[in-house]
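Some structures are shown below for you to check.
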Structure P
Amino acid sequence: MTPGSPAGAVVDEPLLARVRERLAGAAGVPAPAAVAEAVRAEARGVIGDADMLHALRELETELVGGGPLASLLAAPDVSDVLVNAPGEVWVDRGGGLERTGIRFADEAAVRRLAQRLALAAGRRLDDAQPWVDAHLDAADGGAHMIRVHAVLSPVARHGTALSLRVLRPATQSLDALAAGGSITPEALRLLRRIVCARLSFLVAGGTGCGKTTMTSALLGEVDRTQRIVCVEDAPELAPRHPHVVNLVARPANAEGAGAISLRDLVRQALRMRPDRIVVGEVRGAEVLDMLAALNTGHEGGACTLHANSPSEVPARIEALAATAGDGSQFDSRGLHRQLCAAVQVVLHVRRAADGRRELAEIAVLRYGPAGCEAVPAWTADGPGPGIGRLRELLAGTEAP
């Protein structure tokens, strides 16, 4: 019993468990008054003010926002929070994963948090549907979103695995990236000329290497008289440009209805008088609609793609196009020709050994006997064999 409180129920784990169970059926986040009423009911008598405050603090941690992870999710330098077990909480602050001192009471506490976050996103997470992938608005009212992925036991062998990615709007400029060492002065001049020449570009790289940040920075260089329509799974692109329209996909609800796909949105974007169409990340059959859009007079478009190097981009695009499965896919050679006609430049970003994100290569796409191939034009070590072709594409343009 908390010192100074009158005789009555002690605020212990069994009491808190009963309160949680009582509140489990409530829709949304219970109001403080409802939580207090549940505590009094389960205490079966008088409970002291100090004990009530203690109970409310304990329950608020679980019932609101990210629970024990809230402080990590609110930190401006955190990109990922990962829970492998009740005592294993990891965080990525830009320099790789590091273990934190945060602990959950037990596996049930991790499961409850995962299920509450899924419910807040309108998704289902239980034994019949043991995983979820959803997006949530930030609990603190900020502009960022949180991507929630969770897998329950026994699919996750050692208990609930919870992965949270903080998706902050990418608002940095090219100058800011250059000042931070992500772009060399020579590369900065080339990038500005690529945007000025209205070359369509693809930003490739691994997870968390800065693809969206680079894309947003490049879009910030687009002429102010042009209209940009961005299509995304989650609203991350926020270029410093006065005329940007953001379209965001929507997953199906718990009943499996109401989904709006990236393919749907790319087709809608074509009817919105865009000067440039941007797909935040190509990860499926929408690649066909994107290529079609960029081949119908919409120059200077862009997208991001998971690929370990520019040379892997054609094969990656081919693999994604094969997922269409609706009779609209191209044969391999036709698809390669479509890709080379639609996209002129591939920008490869990566994480350096010190954790810093950097532009590693600028490549040009060309069609040859083996199909579409990416030829290095610029690297940190100097120009590559594709520099001549890049100069041809940039002829008549200068960096603003």
Structure Q
Amino acid sequence: MNLYRNRNFLLLYIGTIASTIGYQLYHFILPLFIYDLTKSALAMSTMRIIDFLPNVLLGMLAGVLVDRMNRNVMLKYAGFVKALLATVLTVIILLDAVQLWHMYILGFLIATVSYTFGNAQHAIVPQLFEKSLMTEIQAKFSFVNTLLSIVGPSIAGMLLIFIAYDYLFIVYALSLVAIWLSVFFLDATATPERPNKQSILADMKEGFVELLGNKALFYPTIAILFANLATSFVIGVQVFYVVDVLQETKEQLGFMYSIAAVGGLVGAKLLQPLRKKWTRGKIFTTVYLMDSVVLLLFFFATTWWQLGILLAVRTCTSVIINIIYLAIRQESTPNHLLGRVAGTSSMFMKLALPAGLFVGGLWAEMLPIPYIFLLSAGIVLAIYVVLSKQQFSLIE
């Protein structure tokens, strides 16, 4: 099947492009705006936390809503509310009437609705396409997301040369309007059938029980949870290590991240050839062994370009893991539970990030940084061993 000739795929694909461009603009200009508004690093970091909170605090509730409503309707409502909130934010910024608490509240609401929209979009895909296409679809979405995450900041930077960043919020709002309009042209899908009408808490429990009972999904969920912990250790010390310890310049830091981002494009394109030789479980499991070796090599890296190459490999493996995981989640979860399972698993996988970032920062203050790379490598190697013993590699 040629996906590019499928109207539903093209609508979702174009929506993904618009969404990613808008997201990149928003997250590029928002810290700059808050800094100019407050001159406070604390305000900037608080905004980042606020953007992260809905996923952890409301992920399960969003999943319940997605499973209770028709996914087409949910996309229309969530898309409208997201575009409306972005428009309100843009208007008060252009009127010079914005205050910090406006940014916090609107930022939290935008992040909440964005997560709900994303959950509904994830859940509607198996209703629109055959399940055998899930891996290919996720690979295409991942490729365009990664590509735009590379060029997005550059585009935003160039636009700032000609346009005040206040006006870039207009572009962000318009991108959300485009996404909202696109969902009206998707094929209609059936409302998920609920075997029993029950309370919201009972619905949340049902999603949790489904995740626990689905071994094809539960083990990789726990694997990603601990992998995120190991990754957050590295993220927490990375910039400090490169700039303060290795004494590299900010420009070299930028080049390092540019090299790293290219790995994501490779990962999105590499999965399909790998699938012709190995099962998805084998690829998923082996990637963690490769990741542990890369983290071990971090210990010996002493220049920005060495770290850039290693980060590129890690970005490549992360993209492969995410594509396989999302496809397995869509294929193996009953559709009437997919919203809740997606919300619950996403919440679990990201629980370790704040703790890991804090530990990484604390480690950098008290201990030699390279040894945290060894700790991260040990965690990822343990993930590989556990997945191998559980025979996860046999999953097609």
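Bear in mind these aren't lab numbers, they're just calculated from the coordinates by the rules spelled out. Note that the structure is predicted; figures quoted are calculated from it, not measured. Cβ atoms are built from the backbone, for glycine too; each structure is taken alone.
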Highest-scoring label, criterion being distance in nm of label points 7 Å out along Cα→Cβ at positions 110 and 382, among P, Q: P
As an exercise: relative contact order in percent (Cα under 8 Å, 6 or more apart), calculated from one structure in P, Q, equals 28. Which structure is it? Q
Computing helix-only ellipticity at 222 nm (-39500 (n - 2.57) for each DSSP H run of 4 or more, over all residues; to 500) for each of P, Q, the value -9500 comes from structure P
Test item: distance in nm of label points 7 Å out along Cα→Cβ at positions 78 and 294 calculated as 2.9, pick one of P, Q: Q
Computing distance in nm of label points 7 Å out along Cα→Cβ at positions 134 and 374 gives 3.5 for which of P, Q? P
Computing distance in nm of label points 7 Å out along Cα→Cβ at positions 190 and 358 gives 4.6 for which of P, Q? Q
Output 2.0 (distance in nm of label points 7 Å out along Cα→Cβ at positions 206 and 262, calculated) maps, among P, Q, to structure P
Given that FRET efficiency 1/(1 + (r/R0)^6) of positions 126 and 278 (r between Cβ atoms, R0 = 25 Å, to 0.05), derived from a single structure, equals 0.60, which label among P, Q identifies that structure? Q
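Which structure, out of P, Q, was Cα extents along the principal axes in Å, for residues 102-285 alone derived from, given a value of 55, 39, 30?
On the way: P: 55, 39, 30; Q: 59, 42, 34.
Traced to structure P.
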One of P, Q was used to compute P(r) over Cα pairs in 10 Å bins from 0, in percent, and the answer was 5, 21, 32, 29, 12, 2, 0. Which one was it? Q
